[in-house]
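What follows is a group of structures, each given as structure tokens.
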Structure I
Amino acid sequence: MGRMNSIPEIPADQLEKYSSAISLSDMEIFVFPELLYSLVLANIMSPKIWEWKKDPWFAKLDSMKPYKKIQRMKQFIIDNYEFNLDLDTWGLTTKDSEIERFKPFMDEQMISQSNALFGYQGDKHYFSLDIRKHFGLDKYDSDIIPFWKTETLEAMDAFRFKDNYRVGAGECVSLSTLYAAALFIICDIPLEDIFLIATPLHSQNFININDGVLTNNRRLVTKNMWFNGTDLTGKAQRALRNEQVTIIANNTGFIHTVYPEATISKESLELFKNKLDAFTTTAITYEILANFLRERSEFQKCFQIKYMRHGKEQYLPIERAFAYEHGSPYKVSDNATRDKLLDQIDEYDFYTDPIEGRIQINKLGDYLKNNPISHFDEESMRGLAEKIECTKDMERKLSVLEGLVDFVHLEPELPETENKTFSGPGPINIEAGTDREAIIDYLTDLRDSHPVADLAFYASRDLSTTDWAPFIKAGFERNPVVIEKTEALSDDELIQCLETMTNESIYDGSRIAQPDEVWNFQRGDGLERAFALSNAWKSRHPEESIALRVNGCSVNLMLGAKEVRFESAKGLNKEMTL
């Protein structure tokens, strides 16, 4: 990594934020929104993601169009990373301690808007399930909540060392920041066209190519897919359909639903809003109507479908046609394959005469073909209402139309801009195709004037270029797993456990793992294992001083009267009392 001539000491009033750049919990990113893009930059600086370029899977990438490149990368991510939201991974904390911790930066009411575990109720789906039961928290006291930490690329890759994991893993923010970095490095998508979107329960990206592409954990959603009415798409829509968007960020900055200051450029935000609006809006056509009925099955009883068999008209309740879609490559909504689907259905399911009280979707489809309808065109919507003749109940008819309008146009709840002050340090301008060393040099030069660039080096854990105080603070305050998992060991057994652990860091160079990363992946450089041991020791013997001396390849740790030595390949030099 790049070097600074001198490493400034982090001021006391900034220590919480800078230490949060290392622990990177979902709550910390909500309170300190700069951290979201800092992790993207940390992943961009990581040598691991640049190694992807050498993989045979990407051999012919340069000859592909942008969306084809993104599809290729998506499959790589699906093959190499799982979604993980295990409560035990990073341990537990309490609501009260987190609220107290963030009090200087945000009041309790605002914090409660950030996470379902703090009282957020925006997503009716999750809340109706009982949010604590859904996440497996019902076995704990109601004040207990998880440390949902966002993993760096290195930590994501290291999941393969954990039992019962085949490949790497990460939670939704980890996957969204990984996607953002990979889109830039592997697919050459400009940074200004990659927007990160965070809601209280989810994180995803909007990519400004073609009609737009939305990342959703490991998968992609195009505009056509957004309106296909499938259960998978319904899940992908859930965050934008039900939740307040709390943070929008790209290389020009961020806007946050709580804070009055926004650092994202107005032009960039306006581009995002226009592109997202176009992505979530479509005209009402036969295909869209059929997709709507696939999703909103309660309205299917209003429709029938006409089919010509042996030259004679037959009529089928449309719910029977949708039932046959399961396991079939043919779709009701696809004019090219609809007849093939209907041909598979037993003739006994059909009626010889039109079914009373049901509209013929074919007839309506012909109308829509010649009269495309927009949701905001009142006159054309009235014309459509006249065609929906299955019921004389106007409320029922309006219910169908309201559902259809909701289907063809989503207006996500984005942060308000009216009372925001737009001012920031400026964009992070890195052109696609720039090599890794040049990017690190650029970000190093930017650190004094750009907080996001500076925080990126803390998110990447490079102790040769950062103040150690934030790392130590995060390590001792937010790493409960190593303490809990070793509490049954005697002091001597604890020391022996850390001494004999695999001498291998998940991070390159002078970058350092946190104590719970060492424990979870059962490996670490001598310096990393010394920190993990110190963390567990301090919880047992809070009155004892711990002295650490790092001298190039050796680490000397004094635990009260006990001396422990480790070997280190990190090449760092430091003396301090922990």
Structure II
Amino acid sequence: MKTIWAETLRPEAVLQEYPRPQMKRESYANLNGLWDYAITQEDTVPQSWQGQILVPFSPECVLSGVGKTLQPGQYLWYRRQFAAPEGERVVLHFGAVDQVAQVFVNGISVGGHAGGYTAFSLDITHALQSENELLVKVRDDSDGSIYATGKQRRKHGDIWYPPQSGIWQTVWLEAVPKVYIKRLLLLPQYDSSCLQLTVFAEQTLPCTAEFGGTTYEGVTNAPITVPVPNFRPWSPEDPHLYDISVTLGEDRVESYFAMRKVEVQKDEHGIKRIFLNGKPYFMNGLLDQGYWSDGMYTAPSDEALIYDIKTMKDMGFNTLRKHIKAEPLRWYYHCDRLGMLVWQDMPNGGTEPYRFSTISLPLVTKCHHKDDRYGLFSRLSREGREQFERELEELIVQLRNVPSIVLWCPFNEGWGQFDAKKAVERILSLDATRLIDHASGWHDQGIGEFQSIHSYFVKYRFRPDKRGRCVILSEFGGYNHQVTGHCMTGGNRYGGYKTREALLAHYESLMLEQILPAKEQGLSACIYTQLSDVENEVNGLLTYDRKVVKLPVQAVREINGRLR
């Protein structure tokens, strides 16, 4: 089942946009396109190749042109030829490879990466020749491995989706000078009307930042203060971005930032609420799984990413909860520029099968367990817990500069949850400027700023948190409506309606008779399930192929407008 963007996709021009908008260089060579591939049982370079795969689409999805599932214990190999760009050093970038990758250039191992959701870069200068061959070896044991897998399951169905593997984000090359910028940290100081900028490099050297026609001097690996007087605060209603450029010797990158602040404070009635830029702000959003009927984890085009965000914004939503998945950096860029708040989940893991009594029954029983009971949470493997911590840290460091992200969520519904208090402490050590939902749904450890509730099947009634925390409804709704010809298999998990008119009527009733009174009583945010249909779930506002919007955009916008 293809989306409209897949129908016009050209293999020689797939996802060509610059993949890292907050650190953009002129030197850029996109390696997306047709590569040779092979799936082997042995850990040796294949003697023959089985065909071509369209990178960056996983072999399991339609758009890859392969249609094969990598099994545990197998190896997925990629091969292509490339010309190196001119420069003192050449860096090879991968947006994401699921799960474990090893990279070879001209037969020389140049490095690798473990973890399927974050980017990695390799300096391949020492391995380059006049003509070059790139090999990538991937192993992906899916769920049951020590790595985060999100909603991928070998035995999929219900709320779990088919596994995928391999390269699923853009691959590209950059030429850089001998000394170059490795990373930027853009830390807006809202109350001080300035930006704290840190330019990371291998050595401590002079560097400059150009902003608003003024050059600011500093050194690498140390903060530089950039004044931003009389700034325009960033918000969904006014998503103003500021351009900034950074120079280190002969290396120059273009970037952007925004001035905004998010926190939990008491309102004029003494109720704890979410504040954006110093004022109470109700976050009305959607659960966004980020799956596509033809590309699975990978959207068929940049326009497809924009479509999802813009359609939800047109409907009057101001927040997307990126659920159990990370996206390419361009998705966050579009949220930044279009004005969409983001709650970012960490993809879940766990080396043992999840227990029904842990991940599902609490919806009814409301029972919460201490998450140091590793066996209950499928977290007996110390190696698996340590790997999760590494991947969580990589995700936060990678997305640290994104203005639209206002909340981190390390655990959802007890899926591989463990030591949430320590996770919160670790997140705060990396980023103390955002909110944290430590345990979305259930298995609340009694910590943090939020009581985070999931509500399905029953009418939601607001109740203040006994600990005095801010209350958020981080999942609810999930009303089903199946559109014939635009879905895979239909279920009736939450409550189904045969017509769009019935769906709209019940959505209106839900929002105005349950959510609106709750907001007035103290509810600070709500996340409706969900943006689009996924696999056998038909509870999206869009169909899985994105060809049908199930509810009238203007009607939903007017309903949501009542929640402002």
Structure III
Amino acid sequence: MDTADQTGSEQMQQENDNLQQDRIPPNSDTSEEVPPETESGPVSMPRSRRTVNIANRMKDMAARQPHKRAVVYPAGWDENGRVAYTHLTFMQLDRESDCLARGLDRVGIRRGTRTVLMVNPSLEFFVLTFALFKTGAVPVIVDPGMGAKRMVRCLKESMPEAFIGISKAHLLRFLYPAYFKTVRIRVTVGRRWFWGGYSLKQLMDLPWKPYPAAETRADEMAAVLFTTGSTGPAKGVVYTHGIFDAQVSLIGSHFGIGPDEADLPTFPLFSLFDPALGMTAVIPDMDPTRPAMADPEKIIEAIMDQGITNMFASPALLNRVGGFGSAEEIRLPTLRRVISAGAPVTPDNLEQFSRMLENAEIFTPYGATEAMPVLSIGSREILQETRKFSEKGYGLCVGRPLGDVEVQLIKITDDPIDEWSDHLLVGDGEIGEITVKGDVVTQQYFERPESDALSKIRDGNEVRHRMGDLGWRDNRGRIWFCGRKSQRVITENGSLFTVPCEAIFNRHPAVYRSALIGLGDPPRQKPVICIELKNGGKGIDADTVKQELLNMAAKNGMTKEIKTLLFHESFPVDVRHNSKIFREKLTEWAS
């Protein structure tokens, strides 16, 4: 009988019986393949078949630096108004995730079990995630900010077998039961109400005993991470243990991150890299789904209190904290680097935040859920070299390829491409679609063959991913981003690209940001520029600004076709970083 159909007393009795069962040996899958042997010894395994589990990265750090703080969480305030922090050391994180992994294993969350994880940034978030990796289970993670209906559709698509979440998340499951028919195991973090299942405390298998991480392969599914769907439906991206491992190696080596560092990750998913890199993760006091509304004083306070050396911030948060900090003439001497991603970062934004830094640099790595990081460039090169070209409409320079990532630009088409051919390539200086290949590039979406066909290109035994972004390569090997392929405007006289055109309008001192959209169907679209004024337009003569902007457009060969301008009070933006403009929604509004 499904536990959801039982009475409360029957449910509790069954749970107590389960907790007293004989322990099932962890990772007792006897179907695991054994490498063949010859007279001379084991046959070497292909790279994709090697044993990799990202949880072992954290376990290694726990052996090297057991008493260093792994995760720090702002738990409240003391009687004098000071922030009170709680934390887990690397040894505590390793041991607590061992205990939880054993409990998860016992109730059936094991190798390959797709498990929805809906938990707020917290100490438990880290313990749960590494416990799932240790068992070989597959966390399914969706942005809660995308809205309930879109979120449950994503979760249904992933066909989860287990659901771990806070009470509010389980309430969502209760309200949309048809979307969660495949769920057979339920775990509540915090107060469990009327839906049954297990509580997190019940699954902590104490006292501690070492739990050997599952011997997962490099090509084995490690997680399903959903895109925000900012330019289309949200899709589940399949991550393997090998991809996670390659990402940790690439991020650590490229940015020179050391184990003596402390990170302030304002995007929860990125915080999971910290324990694997040996960094202390300090969870910020903010709503991660609304970085543009974060309290800059709280962010700065955390940097000062905890001696933060590394910070990840979306462009929206960078702008908010930078605006406040530069106005108050605040300096952040402990920062060694700032990493900003999720949307294009304007030079003005970089310049403003840089006023708070002493010797640190802001890096703007380029990538997507399907492949990250791919390219990177630093603020010094942007402000000293590329900025003047970006402001003239050349696009935003996003840097050079990282590590072994291969970046190629191909002719623009909306059609699928089955096989790779060098005939697809465009020449340097010509705008094309960005494609990538390498160890950090995901190979497929979860149960989305139509999306695979549009986004993946077979290249021998490998797969290239089409980023859906447009750009060009200069004679120094740098890529310049020109906007999303799906958002280009196709007129009778050719195509207009969002980022280069918008740069012309953004130079006006009254403009906060602009967005190019197209009305009608290609190839006869009518180009329209939407304008969001600074400070909500307060104290600005909109009619005068409109005429000045149209005059600017008429004088530039790239924008001379744009003769329609619309003011919009506040652009719709993505839920993850509050930075990507939803031009599709603006098109509906303008229509």
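Supply the structure label, taken from I, II, III, corresponding to Cα extents along the principal axes in Å with the calculated value 94, 50, 48. So the calculation was done on I. Taking distance in nm of label points 7 Å out along Cα→Cβ at positions 63 and 479 as the criterion, the highest value among I, II, III goes to I.
Between structures I, II, III, where is Cα Rg over 2.2 N^0.38 Å, for residues 95-302 alone highest?
II
Given that helix-only ellipticity at 222 nm (-39500 (n - 2.57) for each DSSP H run of 4 or more, over all residues; to 500), derived from a single structure, equals -4500, which label among I, II, III identifies that structure? Here the read-out was taken from II.
Every number in this text was worked out from the coordinates using simple rules, so none of it is lab data. Note that the coordinates shown come from a computational prediction; the quantities given were computed from them, not determined experimentally. Cβ atoms are built from the backbone, for glycine too; each structure is taken alone.
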